[in-house]
Structures are given as structure tokens and as C-alpha cells.
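None of the figures in this text is laboratory data; all of them are computed from the coordinates on show. Computed from a prediction, not measured in an experiment: that's the story for all the values here. Cβ atoms are built from the backbone, for glycine too; each structure is taken alone.
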Structure P
Amino acid sequence: MSTITPSNPSSKRSIVFFHPDLGIGGAERLIIDAAVGLQEQGNKVTIFTSHCDPKHCFDEARDGTLDVRVRGNTLFPPTFLNRFHILLAILRQIHLVLAVSIWTNELNKLKPDVFLVDQLPACVPLLRWLYPGRQRTLFYCHFPDQLLADRQTSGVPGLAKKLYRFPFDWFEGWSMSASDKIVVNSTFTKSVASRVWPDLAESLGVIYPCVNVEEKEKEIDEGRLWEGQYRILLSINRFERKKNIGLAIRAYQNLSPDERRGTRLLLAGGYDQRVSENVHYHQELDELAQSLGLSTATAKTVPTALAIPSSIQVLFLLSVPGPFKNTLLQNAQLLLYTPSNEHFGIVPVEAMLHGLPVLASNTGGPLETIVEGKTGWLRDVDNVDEWAAIMKKVLHELSSAALQTLSRNGRQRVNEHFTRNKMADGLENEIDQMVRNKRSKFLERKDIVLALWLALAVLAALFATLIKAKFGRGDARATEFARVRRANAGSEENLVRLFPGAA
């Protein structure tokens with residue numbers, strides 16, 4: 001692969017993103033915002049991904065705001081029998097890079113200055129070897145993948161899982177070290193990543209995800225949901241067990257019937273029919289709510305949600321579109337953010353942007369985004385009573401003035417720390433430093449070529465030695481045969497006895 005000449009040596013560059021699956025989630029929202037922010041600063045941005053469903057992605061990925069290209073999705077499925085997720089994810093990413101760099105030659109045409117890879121670092125060494133010139137690679141680490149893998153299985157299956165994961169855990173750190181710069185999404189993630197990869201600890205930077213403040217300012221108040229007859233407790237999360245959404249249901253049930261009167265718990269979030277966990281966990285949550293005596297319903301569209309009967313206490317909203325999510329945030333009284341040790345957590349920041357106070361786990365990213373008592377509250381997820389007490393406080397005890405102060409504090413905090421301009425500026429600064437500095441130390445393409453030549457040379461020497469040894473033994477045998485023949489002239493019987501088959 002020939003070296004690509006960077007398109008622009010100035011501060012405005014051609015930046016190419018590689019993201020595995022551009023669906024709906026926190027990681028995807030971050031990548032979309034990062035791409036839009038860098039594009040708004042004058043950079044040319046292209047996103048390559050193995051999957052992007054126009055019916056299940058953020059608006060910017062389908063409305064032409066960003067140049068999104070789906071490639072490398074024809075050889076490997078996302079899973080096989082709902083297993084081998086990490087292996088197939090790596091193969092799909094490598095296929096993606098090879099497809100755009102060799103088979104279609106798209107990367108050469110884009111003349112990239114910077115590769116920005118996130119979530120999966122498998123392709124980072126490959127990019128470095130394919131393009132060993134001035135291009136630099138920045139890797140955005142959302143969280144160590146090896147810590148996200150389920151390792152709870154015991155016995156022989158558990159041992160098999162550990163053996164299966166071992167090479168991938170090693171490969172994650174090794175491939176990430178090929179990056180010229182690594183940034184993470186929070187100080188919490190940095191502390192975890194530093195323990196997992198001590199050799200990389202000093203090189204880790206922190207760039208917070210963001211929300212679009214400008215878009216919020218342009219929003220039009222669409223009125224009150226359900227004509228304002230409910231005070232809404234809202235949860236927005238993907239339907240995954242690690243999100244601990246059941247906590248919101250149990251805490252809501254802990255309120256007395258009088259305290260629940262005139263309220264509704266809305267459980268909204270990312271839901272993909274292809275993902276079995278999404279399907280099964282939604283069913284489990286529905287069954288949990290009903291077992292606690294709460295009436296439930298599920299809506300997949302906005303009109304269906306608005307037509308839900310007034311008797312429903314717990315409403316599930318699957319794959320909520322962006323505009324309607326904003327409407328929910330505008331109409332809710334409290335956001336319930338239930339995951340523990342969340343790497344960052346963009347939803348609390350979105351809530352504060354809308355002036356909505358947040359009740360979240362007192363672990364992980366929320367410790368960096370929420371200010372106790374000023375923009376929301378941080379509580380132990382194991383103490384359901386404490387969660388119910390905050391719900392009661394917001395629904396029935398706080399004055400309008402106190403709620404307005406919480407709302408104002410939240411908006412101010414977002415504008416100071418979590419805007420798209422701030423994130424884009426952070427990325428620009430990291431990229432500037434990365435481009436100015438020397439490349440990080442890693443196994444380079446020339447080293448691989450040299451190693452291959454040395455290996456071939458060693459193999460050739462071994463082969464020559466074996467050939468020489470073989471023919472050398474033959475020459476020695478022939479010499480001995482001639483000597484014995486002279487000494488035993490005319491005695492063929494002795495020759496046959498001493499050298500069977502040689503006479």
C-alpha cells in the first residue's frame with residue numbers, strides 16, 4: 001500500500017471515523033456529535049461503519065448531515081447462534097478497513113489526515129501498517145471491552161469462556177497501543193483503563209461527551225403530554241440488564257397508592273428487535289411491574305404512546321425517536337438513571353440541558369456530571385427506599401421555586417462543561433498535539449517485512465543444511481562402499497551383507 005499524501009497540512013483536516021454499528025446508543029450519539037462538531041469547525045468528515053439502519057439511527061446519520069458509508073458487511077454476521085460477538089466484531093471491522101482501503105480504494109480518494117476509531121481497536125494496527133505515512137490514529141475508548149464481557153458462568157462453561165476470552169483481552173490492549181493517542185470519556189473510565197493497561201495510563205486523555213445546546217435552543221415547546229394530567233417519572237436507557245431498569249419499577253412501587261396517583265413511570269430507550277437481550281429484558285421488566293401490582297402497556301410509535309389509556313401506570317416506549325425524546329424530557333419531573341458504574345452517561349446531561357433534575361447511581365460517570373442537591377441526587381442502587389424518597393420529594397414536597405433553581409443549575413452546568421463546541425475543541429487539541437508529535441512506538445510495517453525476510457533467510461539456511469547433510473551422508477556411504485569393494489574384490493556376498501541394496 002502506497003503512502004497517502006495528507007490532504008491538508010493546516011488545522012483543517014480530512015478525518016475518517018471507523019465505528020462498528022451506527023445504531024442508537026450512547027457511543028453512537030458521541031460519535032455523531034464528535035463528527036458534527038469537527039465538521040462544523042471546517043474539517044472534512046467521513047464515517048465508515050459495518051451497519052447503519054436508516055430506521056434505527058440518529059437523524060444526522062441519515063439526513064445528509066454527515067457522510068456515512070456502510071461497508072464491509074458481506075462476509076461476517078454480527079453473531080453466530082447469538083455467540084462469538086467479539087470474534088465476529090473484530091472480523092467485521094478488519095473486513096471494513098480492507099474493503100475501503102484495498103477493494104474500493106475509497107481511503108486513498110479521501111486523502112485522510114487522521115483516523116478516529118472508537119469502541120473496538122482491532123483495526124488500529126492494520127491502519128498503521130497500510131498507511132505508515134503522516135496519518136495519525138486517535139482511539140476513543142468508551143470502556144475496556146474485557147470488563148464488559150459476561151464472566152459470571154461457573155464450572156466447565158465458565159472455564160471455556162475464560163479461555164475463549166483470553167486472546168481477545170490481550171489483543172484489545174495490544175491493538176490499542178498502536179494508536180498515536182488514546183482518549184476516554186470520563187475520569188472514572190480513565191481510572192479503570194489505567195488499572196487494566198498500566199503501560200498506557202500516562203497517555204490517556206479525557207474528553208467528555210456532549211449534547212447539542214444549539215438544537216435545544218431551537219426546540220419548540222410541543223405542549224404537555226397527555227394534556228398534563230400526569231407527573232412523569234422518566235427513565236431513558238437501552239433495554240439491557242446491566243442498565244438495572246428494574247430499580248425504577250421497584251422504587252415506583254414503593255410509593256403509596258396516593259403518592260402514585262396522577263403519576264406515570266415512563267421507561268423509554270433503545271430497542272433493537274435483532275438483539276435478543278432487548279426483547280427478553282423488556283418482557284422481564286413487564287412481568288416484574290405486573291407482579292408488583294402495576295398496570296403496564298408498551299408503545300412502539302408516538303401515536304400509540306399518546307393513545308395509552310389513563311389507567312396505565314408503567315409505560316414502555318421502545319426506540320423513541322429523537323424529537324419525541326426531547327418532548328419527554330420537557331414534560332418529565334424527574335429523570336431516573338439506574339445503571340451502576342456507568343462509564344459516563346449522556347442521558348443525565350441531556351436531562352439537565354432540559355432543566356430536568358436527575359436521580360442517579362452514586363457511581364461512575366454521574367459523579368462527574370451531577371452535583372448533589374444542586375442539579376440532582378446521587379443514591380445507592382441497593383437502597384430502593386432512598387430512590388423512592390427522592391421520587392416522593394420531587395413529586396410532592398419541593399416548591400416550584402426549588403424546582404426552578406434545580407432546573408437553572410442543570411442548564412448552567414451543561415453550558416459550562418458539556419457542549420458540542422467544547423468536545424470538538426478538545427478533540428482538535430488532541431489531534432493537533434498528535435500530529436505534531438512523533439508516532440507512538442509500535443511494531444511497524446518495515447519491522448514486519450524485516451522479520452519476514454529474516455524468517456525466510458533462516459528457513460533457507462536450515463533447508464540448505466538439511467540438503468547438505470543428506471547428500472553428505474550419501475557421499476560418505478559411497479566412499480566407504482568403494483573402499484570395501486577394493487578390499488573384498490570379487491566377493492559380492494560380503495558387499496551385499498555390508499551394504500544391502502548397494503551391490
Structure Q
Amino acid sequence: MSDTARHSEILDPGTPFVTAVRRLAEESPDVVALTDDRGSLTRGELDRRSNRLARAYAALGVGEGAFVTVGLPSGSAFIEAVLAVWKLGATPQPVSSRLPARELAAIVDVVRPALVVGLDAGAGAPSVPVGFEPDAALDDGPLPLLVSRWWKAPTSGGSTGVPKVIVGDQPATADALVPLMPLVRMRPGSTVLVATPLGHNAGFLWATAGLITGGHVVVMPRFDAERALDLIGRHRVEWACLVPTELHRVARLPERVRAAADLSSLAVVATGAAPCPPWLRTFWIDWIGADRLLEFYAATEGQAIVITDGHGWLSHPGSVGRVLVGEIEVRDEDGAVVPDGTVGELWMRRTAEKSGPYFYLGASPHRDERNFETVGDLGSMRDGWLYLADRKADMVVVGGANVYPAEVESAIEEHPLVVSSCVVGVPDDEYGSVLHAIVQVSAPVSDEELVAHVRERLVRYKVPRTFERTAEPLRDDAGKVRRALLRDRVLAERATTTAERRQIP
């Protein structure tokens with residue numbers, strides 16, 4: 001019997017994560033469990049290192065039921081820290097390693113963690129820095145079994161700037177993850193590439209799933225398109241999660257680089273966390289085949305899960321799939337369900353008794369009396385297939401017509417020299433609002449060329465009136481754009497310019 005089969009037998013639904021990790025270490029201590037840019041750790045090494053780290057955290061005040069904010073860069077140290085937290089019966093609260101001090105302070109104020117790992121919380125909470133190592137004299141043997149009541153507490157992926165912590169209302173056992181794996185076609189024992197930051201919900205989720213089911217998890221500290229292809233070939237990766245931003249970066253590699261990549265081991269490329277433009281899906285389906293591309297849509301809260309593969313997308317172009325878990329209703333502003341094909345706000349629930357397996361810290365859900373909730377996403381249903389539009393807060397009304405920035409950004413980013421883009425609405429005396437585009441380009445491109453490019457794809461009122469260039473990526477490695485912050489900056493700069501003009505004699 002294979003090691004994977006043995007582990008599948010002992011990984012019962014109620015098996016704690018930490019028990020799964022310990023049993024794997026006992027069965028096959030020398031099998032590689034985790035790889036990052038610094039090297040690899042075997043199952044035995046990972047278990048022992050996290051045992052010692054747990055004892056160090058306990059000495060710093062972490063106990064059962066506590067929260068621990070983990071803000072380390074993606075890599076083995078992040079996963080060791082999370083395992084150590086679970087081994088103490090505490091809840092890991094993952095955040096970006098590049099989180100600004102002001103945002104960290106707001107999150108610490110909401111969460112009240114017993115410890116912050118990798119970031120300096122000042123007087124807000126005790127902390128240990130990147131590179132912290134426990135005393136070598138500490139015992140690295142098994143700890144008494146404790147099971148975390150809440151298995152994770154990531155922050156919202158939104159762009160409002162207001163901290164919203166989403167606590168996974170399930171214990172740290174196989175029940176929280178194993179049922180999801182068949183939906184995304186991740187097999188126990190697979191070699192898994194996690195290119196999305198571990199501080200983001202998707203990276204955190206899939207790395208954990210791979211580890212507890214006996215897989216080899218390959219973590220990228222920072223995404224690089226060419227290196228990702230190299231890692232897939234070198235480690236014989238079978239399952240990879242790449243957000244649309246990362247799919248875009250791979251698509252923009254020189255054809256010779258992509259042609260040289262060995263993707264023969266790859267069974268699934270799963271994408272989600274942000275809208276995937278139609279042209280980009282088409283590119284990947286043409287390259288790797290419809291069987292291997294999988295797209296999922298779900299809020300971090302997990303009220304409902306929508307999935308399709310390339311075949312589903314080809315038969316229903318633009319759709320993100322059918323609802324496989326939970327329910328979704330599309331409603332208008334008055335709360336009435338809209339007809340098929342009409343864009344409205346998505347309201348979701350897991351069951352009639354419960355909206356989703358979570359609760360908030362620092363926020364209250366938008367929930368109705370039937371346990372349906374909304375996170376502000378817009379879309380439409382057609383014959384049971386979901387089509388996303390954008391976030392309600394991001395929609396721009398131009399001359400009375402609704403414009404969804406994600407659609408415009410998709411068109412802009414089809415240009416071969418555009419790396420990323422962000423479209424926001426700005427005030428206009430005639431139309432109420434018009435569009436302004438911020439673009440990151442790999443070589444100079446004129447406004448006239450960008451306008452002509454977008455006009456070939458969208459109606460005139462969806463074409464940005466103005467463009468600006470930036471050297472900085474507009475989306476992070478999780479595919480998220482801070483649209484509200486960029487919009488505020490654009491509006492502030494325009495207000496300053498207007499005031500200066502008024503002062504000219």
C-alpha cells in the first residue's frame with residue numbers, strides 16, 4: 001500500500017491537523033513535506049521544528065484559545081509558525097508580511113493577539129521578528145494534543161481600508177478542508193505549488209490542504225513567472241494555484257520560454273481570488289487544455305462555492321461556473337430576485353440554518369432573515385451559471401450607464417505591453433463620472449494607442465478619458481488592487497491641481 005493510501009485511511013474527518021502532521025512524520029520521517037527558496041524540510045524535520053517553536057511561543061504567552069498574528073514572508077518559516085500555533089490550541093491569524101504599520105495596528109486592536117510573528121506591533125502586542133529561532137535546548141518532542149477551536153482568521157481581501165477579520169468557525173481538523181479537495185481536484189499526496197502569498201486566504205488554505213493530506217508543498221516566497229514554470233518541471237508539480245495576475249505574467253513570457261517549460265506532470269491549474277479576463281482564460285485553455293484549467297469563485301467567508309473547468313467556460317463563455325456548495329441569489333437594490341441575465345448583487349448562504357462557516361471580528365455581516373448574506377459582489381445568473389461583473393463599491397456610473405472597472409481593465413490588459421491596470425471613476429460636469437486608468441507598462445505606450453486598443457473592444461463610454469503611468473505593480477501577488485486608495489489619491493491630486501489653477505493670477 002502506498003504512503004498516500006495509508007494516510008488517506010488514517011485521515012478520518014475529525015482528525016486534527018496536528019495529528020495528521022505527526023502521523024505523517026512517524027510513518028515516513030524522511031519524505032520531503034515542504035520546499036521553498038531556502039531548501040526543503042522533511043516531514044520529521046517540520047514536525048520537530050514546529051514542536052520546539054510551539055514551546056517557545058507558549059513561553060511568550062500563547063495559550064489555548066489565543067490568536068496569533070502571523071506576518072512572515074511566504075516560506076517554510078510561515079508554515080512552521082502556523083503549525084506551532086495549532087499545536088498550542090490557538091488560532092493563526094495570517095496577514096501580509098508587507099502590511100503597513102497603521103493597518104497592523106488596526107488589526108491588532110480588533111484581534112488582540114497574544115503574539116505577533118514577523119512584524120513589529122509596537123506596544124499593541126508582544127512580537128518576535130523574522131528569523132526568530134527558539135532556544136535549541138527546548139524539547140522538540142510531541143506536545144499534549146490540543147485542537148484549535150477556530151482554524152484560521154484571515155483578513156478581508158477587500159479594499160475599504162477597514163480591518164475585517166474572518167474567523168473560520170470550524171476546529172482545526174480535516175473536516176475544514178478535506179471535503180473541498182475533490183471540488184478543486186487536489187488528490188491526497190500531490191505535489192502542490194503555492195504561488196499565492198500564504199498571508200492570503202487562498203495560499204493559506206491550499207498549503208494546509210496539501211500538508212495534512214501527505215503532499216509535498218512547494219512555496220514561492222515571491223512570484224516570478226519563469227521560476228514558477230521551472231519549479232513545476234523540477235518538482236513534478238501536479239496541482240498549482242495561480243491567481244489571474246500570475247496567469248497574466250506567465251502569458252506575457254516570451255513564447256520560447258513557455259515552449260521550453262515541462263508541464264507534463266501538471267493535472268490542474270486552479271485560479272480564483274480575482275476576475276480572470278476572458279482573453280486570459282482562452283490563452284490558458286489553448287496552451288494547457290480545457291481539462292487542466294479550473295476556476296473557482298468564493299468569498300473568504302465561504303457562504304457558497306462556484307467552480308468550472310475549461311470545458312464549462314467554453315460552453316458558457318465568461319461564466320465562473322455553477323454553484324457546487326451553498327446557494328446564490330441575484331437581487332436588485334430593493335432585495336427582489338432579478339430575472340436571468342440581469343446584473344444584481346450576489347446574496348449567498350451555505351444552508352438555510354447558517355450563512356457560512358465563519359464569524360467576523362471588527363465587522364457585522366450584511367445578512368437577511370433567511371441567512372443570505374452579501375459581500376458586495378455583482379453578477380448575473382444564466383441557466384444556473386454565474387457571471388461576475390464587479391464589486392458594487394467599484395461600479396462607476398458614466399452618463400447614467402453602469403460601468404464595471406474589471407471589464408475595462410480586462411480590455412486594457414489585453415495590450416501586449418500592459419502589465420497591470422486599475423480603472424477608477426472621477427467626477428465630470430457633463431457625465432457625472434468618467435473613467436481614469438492607471439497603467440503599468442513594460443515599454444512606452446501612448447494614450448492614443450491605448451484609447452484605440454480599448455475602442456476596438458468596448459463601447460465608447462467605457463473608454464477611459466485619461467491615463468497615467470506607474471512603475472509599481474497595481475496588483476499584489478494575491479491579485480488584489482487597492483482601488484479605494486488609488487481613487488482617493490487620484491481625486492486628491494486633481495483637487496490640488498484645481499486649487500493651484502484657481503490661484504494663478
Comparing structures P, Q by volume of the Cα convex hull per residue in Å³, for residues 139-250 alone, which one has the largest value? P
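Supply the structure label, taken from P, Q, corresponding to semi-axes √(5λ) of the Cα gyration tensor in Å, for residues 179-314 alone with the calculated value 21, 18, 14. Display every interim value, and only then the final one.
Details: P: 36, 21, 15; Q: 21, 18, 14.
So the calculation was done on Q.
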Identify which of structures P, Q gives the largest calculated value of mean projected area of the Cα convex hull in nm². P
Structure (P, Q) behind the derived value 4.5 of distance in nm of label points 7 Å out along Cα→Cβ at positions 75 and 299: P
Comparing P, Q, where is distance in nm of label points 7 Å out along Cα→Cβ at positions 51 and 243 highest? Q
Parent structure of the calculated result -14000, given that helix-only ellipticity at 222 nm (-39500 (n - 2.57) for each DSSP H run of 4 or more, over all residues; to 500) is the read-out and P, Q the choices: P
